[in-house]
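Taken together, the values in this text are just the output of simple stated rules run on the coordinates, not laboratory data. Here the structure is a predicted model, which means the values were calculated and not measured. Cβ atoms are built from the backbone, for glycine too; each structure is taken alone.
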Structure I
Amino acid sequence: MTRPKRESHSRTIGDQTLHPESLMMGYGYRPELSEGSIKPPLFLTSTFVFETAEEGKAFFELAYGLRKGDPGEEMGLIYSRLNNPNLEILEDRLTIWDGAEAAAVFESGMAAISTT
C-alpha cells in the first residue's frame, strides 16, 4: 500500500526551480481533495475512510509499530490524533524550509519526548 507521489510535491514550474518562500504557499496540498478549498481546511478531529477493512488494519499496524512497512509504504490517514492532512502538509513544508529529507511533527510535547 504505497501512496503515489502527489502532484502537490512539485518543486518547479516549467524549468524554473521555486524558492522555499514560494513553495510554502501551496506545497503538499491538493485543493481537489478538500472540496476545492484554496487553502487547506483545519482538520481538528476526524476519522478517515478506508477502501477495505484490511487496508485500515494495515495502516493501524504500521502506525502502532506492529509490523514493519514495505519500502516506500506510508501510513495512510487513520485518526486525527495520529496523523491528519494538516500535519502531513506541515511536515512536507518543513522539509522544504529546512532542506531536510523528512520531518516529524507531534500533537504534544510528551508525544515528541516519548518518540525520541
Structure II
Amino acid sequence: MPRPRIRHLALYARNPTELARFYGERFGMEVLASDKEGNHFLHDGYLTLALLKLDMRGEAPVGMNHFGFQVDDIGRTCAELADENVEPPQQRATPRPYAEFRAIDPEGNWFDLSEHGYGVD
C-alpha cells in the first residue's frame, strides 16, 4: 500500500497577499486561487500552501493552521483512524475544492484527508 503523502499546508497570516507575493517572488510558487476573504492558495507543483487571513486583532498568533494528507482510500484511512484514541474524522461541512475530511491528531493538531488531491499532481 502506498503511504499517504503530505500535499497541503495552511498558515494563518496577517497579510496573505504580501506573503503570496513573498513566496511567489522568492520561491517561485504560483497562485492557484484567491478568494474574496483575502485568502491565497499557492503551489509549487507538488504541495499547496494556503495563506489564510487571520481575522483576530492584537497579538493573536500566526502560523500553522492545519496540514493535509492525500490518501489512496479515504474510507480505509478513516477506518484505521477509528482504531486510534482520537475523534473520528469528520466530513467537511461546506463544499471544498480539496479536502473531504478533517481530523485531529492526539495532540490536537488539525489535519485534512483528501482522496482526490489538492490541485497539484
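When volume of the Cα convex hull per residue in Å³, for residues 14-77 alone is calculated for each of structures I, II, structure I gives the greatest result. Here mean count of other Cβ atoms within 10 Å over residues 22-29 was derived from just one of the structures I, II, and that gives 12.6; the source is II.
Suppose you compute helix-only ellipticity at 222 nm (-39500 (n - 2.57) for each DSSP H run of 4 or more, over all residues; to 500) for every structure in I, II: which one lands on -9000? For helix-only ellipticity at 222 nm (-39500 (n - 2.57) for each DSSP H run of 4 or more, over all residues; to 500), the value -9000 is produced by structure I. Looking at structures I, II, which one was mean count of other Cβ atoms within 10 Å over residues 38-45 calculated from, given that it came out as 17.8? Source structure for this number: II. From which structure (I, II) was Cα extents along the principal axes in Å calculated, if the value obtained is 43, 32, 30? Among I, II, the structure yielding 43, 32, 30 for Cα extents along the principal axes in Å is I. Largest in distance in nm of label points 7 Å out along Cα→Cβ at positions 54 and 70 among the labelled structures I, II is structure II.
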